[in-house]
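Read-outs throughout are calculated quantities, based only on the coordinates presented, and are distinct from any laboratory measurement. What you see is a predicted model, and the numbers here were worked out from it, not measured in a lab. Cβ atoms are built from the backbone, for glycine too; each structure is taken alone.
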Structure I
Amino acid sequence: MNHKGRKLRGGRRYFRKLKLWPASVSRDLDPRVWHDLWHVHPDFHGWSLRSGKARHAHLEVLFEAFRMVLQRVARHSEPYQVFVSVNTDDSPGDALYFHTPNPNERNFPHTFDGYRWDIAPPPWLAKYIDRDRFEVGETHFEGEKRYVVVPRGKAGRQAMG
């Protein structure tokens, strides 16, 4: 759905509610319950395609939810991975992932095949990332650059398996 250029009816209310999204996401995730690349999109309806300001608002809540989930699950000894996927052109595809060993497939830890690591993210993405705590991977898919942001250590690429 292309919303570019259209005014968002109820925009103030929408962005006020959007600020509450990170708490609702982090509340229910628990590494003691299995998750097979479970993910959630902050901009499911594509509002961030309208403007840079809207994209910034969605990236803000995406990375806030990322930090909240990491803080919430850090005390657990069970293996898990938490990461963010960000698309250059398809911002409704931006997502927060939570992954654990699971009975569906032998796909834990997720290996991020095809990604180049420890690249310098573009400036529009770099402002959300503390490079001492997180590493950034980049890949190309269907003509688009996609980035993944993972924590360094046990919840990232080197997750306990």
Structure II
Amino acid sequence: MAEADEWATLETVVREHARFVFKVAYGVLRNSHDAEDVVQEVYLRVHRAGTKGVEDMRAWLARVTFRLAVDRLRKPQAIDLPEAEPLSQGPDAEHVAMHRQRVSQVQKLIATLPEELRYPLLLSAMEELNSRQISGVLGITESSVRGRIFRARQMLKEKLAALSEARR
């Protein structure tokens, strides 16, 4: 019976947090295939470790996911082929293409930030984790989280302004 309870708990955790766990992994890795692999590893760890004693499930999952994703980034990477997304044909196709280009540019600028600024920004920008939860994930104080997010946003603002100025 205990094993059935463990599986029911795992199923509940997966159902309630799967999207969140994927978003955290994808936020770090920027590759859906790698993010899916990390999600699977997270839930294997949940199954092995259980959830007894976990006070804040989201923060605990975010911490495990974040650490696994960062570890995966540090491993030598295979050649990463870009994910193809077909553009819709119609009057909004140009608008969609421009939006994707802007999003891509912002993602590239975020990727140029130092890790100590990039990770708090990514965890915060998903609007899923507050500074207390981020501090638990990264092992830093809440005030450090807020400061790093502020500095990251300032750097992005400056980079976007410089990019905009260069286009003129």
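Look at distance in nm of label points 7 Å out along Cα→Cβ at positions 12 and 92 for each of I, II: the largest one is in II. With distance in nm of label points 7 Å out along Cα→Cβ at positions 28 and 52 computed over the structures I, II, the top value is the one for I, the highest of the group.
Tell me which of I, II gives -26000 when you compute helix-only ellipticity at 222 nm (-39500 (n - 2.57) for each DSSP H run of 4 or more, over all residues; to 500). Answer by label: II.
Once distance in nm of label points 7 Å out along Cα→Cβ at positions 124 and 148 is computed for every structure in I, II, the highest value turns out to be that of I. Each of structures I, II was scored by mean count of other Cβ atoms within 10 Å over residues 20-27; the highest score is held by II. For the set I, II, ranking by distance in nm of label points 7 Å out along Cα→Cβ at positions 60 and 140 places I highest. Comparing mean projected area of the Cα convex hull in nm² across structures I, II, the highest value is found for II.
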